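Alright, structures below, take your time with them.
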Structure I
Amino acid sequence: MAQDALGNSISAASDAALSGINDFVSGFLGYEKQAANVLAAADADPDCTLANIYAGFSWMFLEAAGAEDQASLYLARAQASAAGANRREAMMLAQLERWIAGDIPGVQAVGEQIVDEFPTDLASAKLHQYFSFNRGDAASMLRIARKVLPANPDNPYVHGMLAFGYEQMHEIDKAELAARKALSLKEKEPWAQHALAHVMLSQGRVREGAGFMGEASKTWVDLNSFMYTHNWWHKALFHISLGDNQAVFDAYDRHVWGQEKDYSQDQVGAVSLLARMEIAGMDVGNRWEDVADHMRSRARDTIQPFLTIQYLYGLARAERAEADTLMAAVEEKALSSTAFDRLVWHDVVLPGCRGVLAHARGQYQEAVRYLSIANPRIAEIGGSHAQRDLFGQILLDAHLKAGNWDIARQLLEMRRTWDPDGVPLNRALAMVYQKLGKPEEAAQAAARHYD
């Protein structure tokens, strides 16, 4: 019986299909473009169950309307050949069925079984982390990574998964150890590099973080657009804090925006960085226009909360009518959904969307009102701490622009616990202290910067 590159049994596959399967597994774990090779492999071998399952997964990763239709074509092929599938493949087929049907808890329940029975199936562990990440379930992300560690102690991708799980659970020291273990096993492990960037950001190691990601960027070759743009996004965050605006513009214009402009993750990465740039005082010119042009099709996109709220902000900043269409779609979903995430849409996404829409349109007290409701539970929309910090920054900016100086001072001083000498942060703090009649504190804030 054939095996994949990690030693997991495959029921039946031509040489070309096996190559495509291995490209998917290694590419998925390493965030490399080669993962997409499984699509051609499945087309060339429609009777290979696993190749067609992975091809279906690939379409679902698109996170866009129409993905289910394309994935269903591969699902039908996999179902037609399922009589010869082994147990692991049969469970993955059930996952694809549930995923297309929108039953994410069901997908994860089956994934848990797969990992329990086949702990060397790291693609299944990674898939489980993907869903946990989208649901804001950091404990599950860490647990699944720890579950596969005993069977894969020397696999760099496992340590990368561990590192990010630890970081999202605020176990920062363990996260750094796991990330450095991964990188000692494989220099080009972009998820471990990414986890270490999170660690450094959370500890105010800003100049070190910029230098580390600059050196790491030499290895960002043949990465998929998400990982390439996202690691550059992380590098840009360090430069914002340093006050190095030119480096931020360079990261945005050359690396963060322009890889796959129609892809969900690239779009929200651009929205998120542009928003941070504006909040830090940068004039982004007409950059919102190009992003909004590519997000027109998102006008009714309520597939994932974390994505929807950022699509809305980007469309609104570009003053597009689609922002109102999307807001109406969110309201409808929040009131009518019966899905597993219905409470998230009603209790968190709805006020969050109202808040970011108000901020984008200069209605700052309204932004404060709604984001103050959403932000305490914002983790439930998915994404990482660093990504969700956007909504904290928007709320802070709304307080500043509404003249809520005492609240703004508290929020800014709190942020100094992880960004003590951030240039934009301390510039805002200096202004607040001036408004509060505290010139000495204002001068101290204005003088702060990273050495």
Structure II
Amino acid sequence: MYNNAGIHGSTMKSIPDLTKSEIDQVIGVNLIGSMFGAKHAARVMMAQRKGCILFTASLSAVISGLLASNAYVVSKYGILGLTKNLAAELGPYGIRVNCVSPYAVATPMTVPDPSMASELEASWSAMSNLKGEILKPEGVANAALYLASDEANYVSGVNLVIDGGFSILNPTIFIEGKMSGASSLISPLKRLAGKVAILTGGASGIGATTATLFHKNGAKVIIADIQDTKGEALANKLGENACYIHCDVTKEDDIRNLTDAAIAKHGKLDIMYSNAGILDRPLCCIIDTPKSEIDQILGINLVGAMLGAKHAARVMVPNQKGCILFTASACTAIGGLLAGNSYVVSKYGVLGLTKNLAAELGQHGIRVNCISPYGVATPLIVPNEAEITSMEISLAAMGNLKGEILKPEGVAQAALYLASDEANYVSGLNLVVDGGFSIINPTIMKAYIQ
């Protein structure tokens, strides 16, 4: 099953100008369409305990700064996440899952006028790293043929990048012949003194812990959530320089009103932390995933994050300064966790958004980063507070780093660092907070010990 259908969307449109309908269209075709293809391919392949699922991703899922819109990049990062997570989920059934990420190819999608194909191929070749060669559709087809054949019988979870080495280079310093000096880092007692911060999903869990820490470090915090009672209680507890605003991140008007309220109240917005999110059903197989669940997870975790970034950028760009943060997940670093495909796709999308926005907004002095934590015992996964300790012990037992337990405070500290001037030259980073869990596959070691 080769899921290759896709559209570009508006290639050069900045995120403040991107409409929700455009976001929905690109994600609907590129990402949800691919999930449907994989879902029904798996439905028939699992019974025969053999098969191959392929996707066309994009070089924009490897490197930022290309001529791709944020919606397109988000969709292709989602495909990269889907590839890795399905490889883990369907491997026991003998089904291999891979994707192909090509450099620019002159096809009817990118070059509607065939007479312009040669000119564009020459232009793209001039910008590429590998000289003397031009990537044509046949090159992508040959990659797909290899991955689909028995020659790749032990290849799964791979993103086969076809770019002539383009993504491993950043020629800026080489071309400019100079480097910018880094400013000195100052770490005051209150590391966010005078800064204005919005935190979505800020009424409980990681969001509430981060709001408290930001406030303690001198920030004026705006807690945004749909949990009104908890949000108002937290704002009252923090006191001066803290307030609560009801905000459903799936509604663009709510996001717009939230950022406008920050400007009206404080005259600026320094930090936007898009932390709101939900989980899907753990260990849910893709063939049992309804479209309503996919829409709900992507709507909150991914589209909500994009809308937050859009309106944060809208007010930060005029000031030529700002910091945008997202909560991603350790599932962006490793597959086979207890997360369903919809959740994984949404968090990979957040990772792609982070990198692409870092490229787009860097010229305006705006830094963009995300945090990917290992399992944290919060109300999102442990509604019963009495079970938090046992869940923490269980997560720690499965973790790599012994003697430590990841609590919401650990994620909040990562956010504080990224939001502060200590990270003044950090952008496009996925800060994985997992005790090294994602760099290890213990299967062989466990088998050897046994």
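Any read-out appearing in this document is the output of simple, stated calculations on the displayed coordinates, not a laboratory observation. This one's a predicted model, so the numbers in the text were calculated from it and none came from an experiment. Cβ atoms are built from the backbone, for glycine too; each structure is taken alone.
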* 23.9 is what came out when mean projected area of the Cα convex hull in nm² was calculated for one structure; which of I, II is it? -> II
* Which of I, II yields 0.45 for FRET efficiency 1/(1 + (r/R0)^6) of positions 85 and 421 (r between Cβ atoms, R0 = 35 Å, to 0.05), as computed? -> II
* Structure fact -> Working back from 1.8 (distance in nm of label points 7 Å out along Cα→Cβ at positions 5 and 133, computed), options I, II, answer is structure I
* For the read-out relative contact order in percent (Cα under 8 Å, 6 or more apart), a value of 10 was computed from one structure; give its label from I, II. => I
* Assign the value -12500, calculated as helix-only ellipticity at 222 nm (-39500 (n - 2.57) for each DSSP H run of 4 or more, over all residues; to 500), to the correct structure from I, II. => II
* To do: Of the structures I, II, report the one carrying the highest value of mean count of other Cβ atoms within 10 Å over residues 269-276.
  => II
